[in-house]
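Participant: Below: a set of structures, written as C-alpha cells.
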Structure 1
Amino acid sequence: MKQTKKRTIDIQFVTACISTSLVLLLLGAVVLVVLSANSLSEHVRENLELSLLLNDNAEKTGVDHIVRHVEAQHYTKEVRYISKEDILTEQTASLGLDPTEFLGYNPYTASIEIKLKADYANTDSIMLIKNRLMRYTQIREISYPSELMDNVNENIRKISVLLLALALALSLISFALINNTIKLTIYSQRFLLHTMKLVGASWGFIRRPFLKRNLGIGITSGILANGMIACAIYLLLRYEPQMAHILTIPTLIIVGVSVMTFGIIITLLCAYISINRFLKMKAGDLYYI
C-alpha cells in the first residue's frame, strides 16, 4: 500500500515538473526574444556609419588630429580613416577596372568613417555631432543614412512595445497555468490537510512539507526549462554562428536566472495560496469542490 502511494506521489511530482517546465520554457523563450531584440537593435544601430568626406587638399596632420579627436569622444564606438588610394583599390577590385586609366585622375574622396554607440544613433544626436565636426575646415561634407536610421529606430520602438505586451500577457498566462497545475497536486490531498488541522497542527506546520515539495518542483522545472533553452541555443548557434553577436553571455545569464527565479517564486506562491484556501474550508465544503 505504501509503495503504491509513493509511486502515485512520484508520478504527481514528475507530472507537475513537466507541466511547469513547459510553461517556463515558453516564458524563457519570450524573455530571450525580448532581450535578443534589444541586442539586435544595438547591433544594427552601432553598424550604421557616419561618413566625414574630406577635402582633396586636406593635410595628413589635420586628418590625424580629427581622427584622434573623434576617437576620444564618448559617442564613438569605432573610427577609421579611408584614403583615396584605399577606396580606389577597393573599387578597382570590385569593378574589375581602374577608373584612373580613362579618367586620368582618382575620382574618389578620402573619408573618416565613424560608428556611433547605440544611444547616439539617432537624428537629434547626429545633428549635434555634425554641427561640432563641421567646424573642421578639412571636412567637406558629413553624410549618414538618415532615412534608414529613422526607420530602424521607429521599428525598434514598435517591436519593443509589442514584445513587452507579449511578455506581460504570457506572464499572466504562465501564472494561471502553473497555478492550476499546483492546485491539482494539492487538491488530491485536501482531506489530509483537514485531518492534520483537526489534530491540532498549526497552519505553518501543515504548509511546510507542501512548500518544500513545490520548491523542488520549481527548481527542477527551472533546470529542465533552462536545459531545453540551452540545447535550442546551441543548435541555433551551430546553424547560424553569427547569432553569437546577439545571443550574448549576459543575455543568456539573465534568461536563465529569470526562468529559475520565476519558477521558484510562482510555484511557492501558488502552493501557499492553494493550501490556505483548503485550510480555510470546512469539512463539508471539501466534498463539493
Structure 2
Amino acid sequence: MDQQPWEWPDEEWQRRVGQVRAGRSLKPATWPGGARSAVALSFDSDHDTNELRDGGISIGRLSWGQYGTRVGIPRILDILRREQIPASFFVPAVAAKLYPDEQRRVIAEGHEIGLHGWIHELNSVLPEAIERDLHLRAADALEAITGTRPVGMRTPSWDFSPATLKIQRELGLIYDSSLMADDDPYELVENGEPTGIVELPVEWIRDDAPYLNMNRFQALRPYTPPPAVLDIFIREFDRAHADGGLFLLTMHPHVITYRSRIFILEDLIRHIKEKAAGSGGGVWFATHEQIARHVAQGLEASL
C-alpha cells in the first residue's frame, strides 16, 4: 500500500489493529492454595545471541553474553533453589545449543524452558516462511536438548509479527508472553477469532534491561540506580497483590546478576514472602506454564 497512514481508509487501520487483540480477561477468581496473588519470575537467557543475531564479531560483547551462562545462571539457580521457587527461562535455540548442559540443569531443578526464537531474531522483519521455519527448528532443538517440548513462547525483544500468533497456533502452544494489553492474563484473539492461547503480559516497567543495560557504541546507558529498580519492582508487586492479580517479571542473566545488582532479586523475593505472610493472603510462585494452565480453566469453563 502506497498511501500514508493518514490516508488509510477505515478498513485498513481496522485490519491492522484487529490482527492480534486482547480478548476476555483470564484473571482467576482464586489462585492455587488460596493465594491472593501469583508471581511469575522469568529469565531471558539470551547469552551470546544478542551479538550473533546482528552478525557481530565483537569478542567483548560475546564475553558479556558468556557472563550470563558462566556467572549469571548459577547465581540465579542458587537463589531459586535456596528460596524453593520455580521460574521460567526463555532460551534462543542457538544459546541452548551453545550451552546444552545449562538447559538440562534448568529442567532438572524443576524450572521451565520456553521458546525465545532461534538466534534472538526480530520476527517483524522476517518473511512468514522464514519465521515459521525458525520457530519450528527452535522447538525441535530445545526438545532434543532437554527432552521436554516447550509449550510457551516469548518472542525475542517482544517483537511480534502479523504471522507470529498463527505460527504459535500451528505449534500447539498454550501461552505467549510477549504482549502488553493488560496487567493480568487474557486470551489472544486473532482477526476477531478467540484462539484459546493465554497471554501472560509483559511490560518494560517490569524488565531489568531498560534500567540497567549498556552499549558503549550507542546512547544506551544505565540510568536508574539498582535500589530504584528494586523499588519499582516492589511497587508493581504490591499493587498486583492488592488487586489479587499476576506479578510477572522479566530478567536477564547477563544484566541482573552482577554483584551490585543481584540483591534486587534477593530483596524482592524477601519482600514478597514477607508481604504474603503478613497480609492475610499468600502468594503462589509458579512457572509461566503452571499459571497458563491454571487460568486456562476459565476458557474451558466458558465452552
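Bear in mind that the values in this text are calculations on the coordinates, not laboratory data. Please read all numbers here as calculations on a predicted model, not as lab measurements. Cβ atoms are built from the backbone, for glycine too; each structure is taken alone.
Participant: Out of 1, 2, which one gives -24500 for helix-only ellipticity at 222 nm (-39500 (n - 2.57) for each DSSP H run of 4 or more, over all residues; to 500) as computed from the coordinates?
Facilitator: Answer for the origin of the read-out: 1.
Participant: Going by percent of Cα pairs over 30 Å apart, which of structures 1, 2 comes out largest?
Facilitator: The maximum falls on structure 1.
Participant: Taking Rg and Dmax of the Cα atoms in Å, for residues 95-174 alone from the coordinates of each of 1, 2, which one would give 21.1, 70?
Facilitator: Going label by label, the one that fits is 1.
Participant: Oh, and also: If we compute FRET efficiency 1/(1 + (r/R0)^6) of positions 31 and 159 (r between Cβ atoms, R0 = 30 Å, to 0.05) for structures 1, 2, which one ends up with the highest value?
Facilitator: Checked 1, 2; max of FRET efficiency 1/(1 + (r/R0)^6) of positions 31 and 159 (r between Cβ atoms, R0 = 30 Å, to 0.05) sits with 1.
Participant: To continue, here is another question. If mean count of other Cβ atoms within 10 Å over residues 63-70 is computed to be 15.4, which of 1, 2 is the source?
Facilitator: 1
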